[in-house]
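Just so you know, all these numbers are worked out from the coordinates, no wet-lab data involved. Every value quoted in this text rests on a predicted model; they were computed, and no experiment measured them. Cβ atoms are built from the backbone, for glycine too; each structure is taken alone.
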Structure I
Amino acid sequence: MNKPKQNIYCDESCHLESQNGPMALGAVVAPASSVRRHNVAIRKMKSEYRIPPHCELKWTKISPAKVGFYLALVDYFFDQQTLWFRGLVACDKSKLRHKAFHQTHDDWYYKMYFHLLNPLLAPDRENRVYLDIKDTRGATKVRKLHEVLCNNEYDFDRSILSRIQEVRSNEIELLSFADIFAGALTYFHRGLATSPAKTAIVRRIRERSGLSLQGSSLLSARKFNLFLWNAREV
């Protein structure tokens, strides 16, 4: 019997080793059967706010002129019963000691993706993960991440996690939520208040989620789940 399919769309903010401060990973979850409806709704919202249909929605593009649209987009997410989010914030990358753990920064990056994704994999569903393309070398790491996640679930036939695939964020509307929420988390955890428009988005997320964003949510939290990861001192 075929299991219902669940799509997980992932993006990140401030993941580069050269970028000091926190990193955030974000994953937006939706039943595959609901994806087309959400895509149509987002495109309709773009039209209503006179946003070009092929314009990529990103945290970096939030401006005073577009803040009304992005606030409406955040409200759309929280109003939908078939959309969920999990975020991981690595609070201070300056404390990382890769050599002590015999790893590269990329190795650590994909370990964080394991912590992000593992709680989202529903055994009663066929899970399909889509990652925004990080670089030209990402395919090998993604295959390894797929292998490790499957082994952890004893999913040797890959019936639980059928695929992890790199995609271009401008091709998938729902990836915009992962980008926006990950961007908001790093903005908040950097203590920034340089943009009134972005500050308004963070405020709306806090209001709608009921979270301060300062600490981890309960693991059982479904709509907006948050995990703050801190490096061990070595």
Structure II
Amino acid sequence: MSVMHPLDNVIWHALTTRQAQLGERHQAACKFHKEVSLLAGLAEPGPGSYASMASLLPAGERVGLLIEEAVVAAGFELVSASPVLQMVHESRDAPAMAKDKPTPEFVALTESDVLEMMALAELTKPGPFSRRTRDMGDYFGLRVDGKLVAMAGERLRVPGHTEISAVCTHPDHLGRGYAAALTTLLMNRILDRGERPFLHVRQENTRAVALYERLGFERRRPSQYVILQRLM
């Protein structure tokens, strides 16, 4: 019997291993606490798992799932579905910072930065970001004239792997290499811990996919990011 890779069904594995303290579980379903993340996982797709998920949610609450195909499950409304690509960095070495550009002065983001982090995420839409998403890992950002203009951090954690997420830059500051530099910073930190970095990116975001490939990430598997809402 083959053993499932930790990046397969990654949200379920995160919530049943390294990040169990950040969520709750009922039988074949689990979810992060609402203020931490919209993300939720199923042991396997099927009516029983969706029934378990329904038991975790009050009417009207939403969850985000990474599944192979968008489905309309009993007791839920399909709010949206977007194709995403999981990418992983298998090498033990991260790319060096570009030598022809000054290294930005990134700072660790703390609880006092949360409102600005949420505002930047709302503007740039890198993925779901809530008040306590910062609790999932280390986040770093760049301030220009006191304003947070770029950030990235760690999200899902499974044995041997940590996800890089919320990579975003204010529209007024694009094209300056901040996303690549932040991603490289996080890659080096993850690799220094003996883990492998991975990430998820919308498939239609070809510019981001190309950037991550230049940084050494490889395409691993496609899926659908599905938002479901518990029916009233």
Structure III
Amino acid sequence: MSYSFDDALEDVESLDTFDSMLFYGDGGRGKTNLAASAIHAGFNRVVIADIEGSAKGVGRLNPGVKRLRINSFNDLELFNAEVLANPNDIDLLIFDTLNAGNRLAINHFKSLPQNRSNKYGAWDDLLMFTNEWMRSFHASSIPTIFIAHAVDEKNESTGSVKTMPKVQGSASQDVPTIPDVVGYLQFENVGGTLKRVLYVGGSETLVTKNRFGLPDKIYDPTMSSIMDLIEEAKKSGNQEAA
């Protein structure tokens, strides 16, 4: 049986929807509530894989969101396998938080007999696991949002400091390359009022990513507003092309 390239070809404009996003920032900035607001954006079955125990309070603003507590690395692996095998059960998935899952994984890999005398083995395992975890969901049919805390990393050569998602090991370099959008959530004083702002534009001090032509800053973001902005950028691009 021959392979048909024509059958496999896709119009690239049909790809202007997100497969995965990463929201990161300091605690108390509303990262989980932002992701969970997808329940108001047409995603009827939104599930939080609560690895850190930080889903409390989400239901007040986002009733209808479901939560499953992840208590161990084994729980996380079983959950990942089950969801990937049955993708139609979930409209949108939230992992809260990426760094908590990362921590479960490194503790597990360090405990393996083959890594007890190999100080690099556990970190190699962590790199492979984190990449496979994120890429598997990015490639799945389930829109996925990863939540992470923030950490400041100093470049010892230049002295510059960059804020990035908190992930242990060399996986921290790969993580931002996978999602379609990487946004840093923070408060900003706007005319004397503190507003929540999602930074997705290019920055020398923040790790960000934006594949959809979104504004550099999204004020008072919700998943509904982000989805609308993606659609507006798509229409704008089509008009410019015409």
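Taking relative contact order in percent (Cα under 8 Å, 6 or more apart) as the quantity of interest, name the structure among I, II, III where it is greatest.
I
Where does the value 18.9, 67 come from, among I, II, III, when Rg and Dmax of the Cα atoms in Å is the thing being computed?
Considering all the candidates, the number was obtained from III.
Work out which structure the value 0.25 belongs to, where FRET efficiency 1/(1 + (r/R0)^6) of positions 62 and 118 (r between Cβ atoms, R0 = 25 Å, to 0.05) was derived from one of I, II, III.
Of the options listed, only I reproduces it.
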